[in-house]
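Once you scroll down, you'll see the structures, which are given as structure tokens.
Laboratory data are not the source of any read-out in this text; all were calculated from the coordinates shown. Being a predicted model, the structure only gives us computed values, none of them experimental. Cβ atoms are built from the backbone, for glycine too; each structure is taken alone.
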Structure I
Amino acid sequence: MLELSKHALAKKPYHVLAKPGEISEKVLVVGDPGRADLIARELLSDARLVNLHRGFNTYTGFFKGTRVTVATHGIGGPSAAIVVEELKMLGAKLIVRLGTCGGLTRKVSLGDTVVALAALHNPGGTVAMYAPGVSYPAVADPEVVLELERALKEEGLNVHRGVVASSDAFHAEEANLPLWSGLGALAVEMECATVFTVARLRGLKVGAALIVIDNLATGEFMEAGAEKRRELELRAAKGVLEALCRLQA
């Protein structure tokens, strides 16, 4: 009986309670439900709320005539893995994370955008649950990377392309600055390694664009709620949505 119950849960969303047909093949995912609300309100036409359960605010609407979904994945790997899995169950084929990050080098300035080629991460955690005993590569799809870079530059953003570090402990990140920067990581965030791994294992195309809101190397920080930050989020979201429109799911 227990095995049947697990099988049933694996085939049916448990947290993102959208109905079949309510999720687009093309999905923009964000960590903050408030950012999902903002993007849906400001950039989508005919946006319809299809999930509020567990704070995973999810909307489906249209951007320049293309049907897209904007979904919340929450904070950290475990939460992001749940949402990627359940979006796949509901019909997603292409997922792009739009998040924020902290720069790890002086070359990356506040307000810049980092398009992640791949994400390094410590052994263990959510990724190890999916690939136990294996150093599984957490990488984005090359065509998604290139289209994101192109579309974000068209929005006038300063874009960097490279490896990022995925952290499981927000308030312990500064201690790891020498290691991550020494390995060539441009920025630190919390979900890319998991999103890339789960997406690849489930046959989804995947990528990520990250807005630099602080820099661990310089100590600079952009306040949450600042008008400049809101404008950056919307410009980056427009770039990601444009890329989603152009890409094949």
Structure II
Amino acid sequence: MYNYSANTQYIGKQFLYLTTCHSTNDLAKSLNSRGLCKNGMVIFTENQTHGRGQQGTSWVSEPGQNLTFSIILRLSDLSLDKQFLFNKALSIHLLGFFRTYFSNPAYAFHIKWPNDVYLNGKKIAGILVENSLSGTHITASVLGIGLNVNQQVFDFPTASSLAIAFDKPIDRYELLNSLLLYLDENLPLNFETLSMAEVQTIHKVYDATLWGLHQPRWYQAAADPFIATLKGVDEQGLLILETKQGIERFEIKSVQFINHPVD
């Protein structure tokens, strides 16, 4: 059994290890609703049988090869209109961890909207954020994180792993310890106290590290594929594209990246 050494302030002080779990996010939400968890509780499994991604998609992970876990965070009275600000902050800190831990080549890591991490143009990590609400405020967030570490074969051509990218096996538990410590030290919980400059920095860093930023690429919406240039993501999480019609905004899952360059 994995023995996590929680040299942190709050993330991982309460740690639940499971050999198999239906969904760490579902379990985390259940424990949180019943008051059975502390702020920063981590639920980790070696085999997640029904992992979920954004908008009901699946996260398929080979047992014992990757990192699949959830973190329960009690946010300090975060208003709903700032929920994507939190998503952006989480994404840039996850990216910051990878760029620090794997310093060469740090530039190869990017964020793919809304909150995946790409390495060399392929997905190696994804985040699913599910919030608990009280009126117009978020009281707790469950962060489901899936990280492809040592898996070698994927069903999707856009997916890869750290082991493939760096051509060597990665110590999963050392990686997990370092990641939880990094998030514990860097991820803010009280977004209502952030200054305007700090908020703008989150928006700017997120946009600057977007995969495909300022590059003409193929996209697919409800109609035929089209070429557009990614300009950024607005405060509500809408993708900003410059198309032949001008500047347009797209909600999550209303548009897809087509992963090949414009001729």
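Structure notes:
- Top of I, II by FRET efficiency 1/(1 + (r/R0)^6) of positions 173 and 213 (r between Cβ atoms, R0 = 35 Å, to 0.05), largest first: I
- If percent of Cα pairs over 24 Å apart is computed and equals 42, the structure in I, II: I
- Structure from which 2.2 was derived, distance in nm of label points 7 Å out along Cα→Cβ at positions 21 and 61, options I, II: I
- Source structure (of I, II) for mean count of other Cβ atoms within 10 Å over residues 149-156, computed value 14.0: II
- Structure responsible for -0.48, -0.64, -1.16, with log10 I(q)/I(0) by the Debye sum over Cα atoms at q = 0.13, 0.15, 0.21 Å⁻¹, for residues 101-220 alone calculated and labels I, II on offer: I
- Test item: helix-only ellipticity at 222 nm (-39500 (n - 2.57) for each DSSP H run of 4 or more, over all residues; to 500) calculated as -11000, pick one of I, II: I
- Taking relative contact order in percent (Cα under 8 Å, 6 or more apart) as the criterion, the largest value within structures I, II is that of I.
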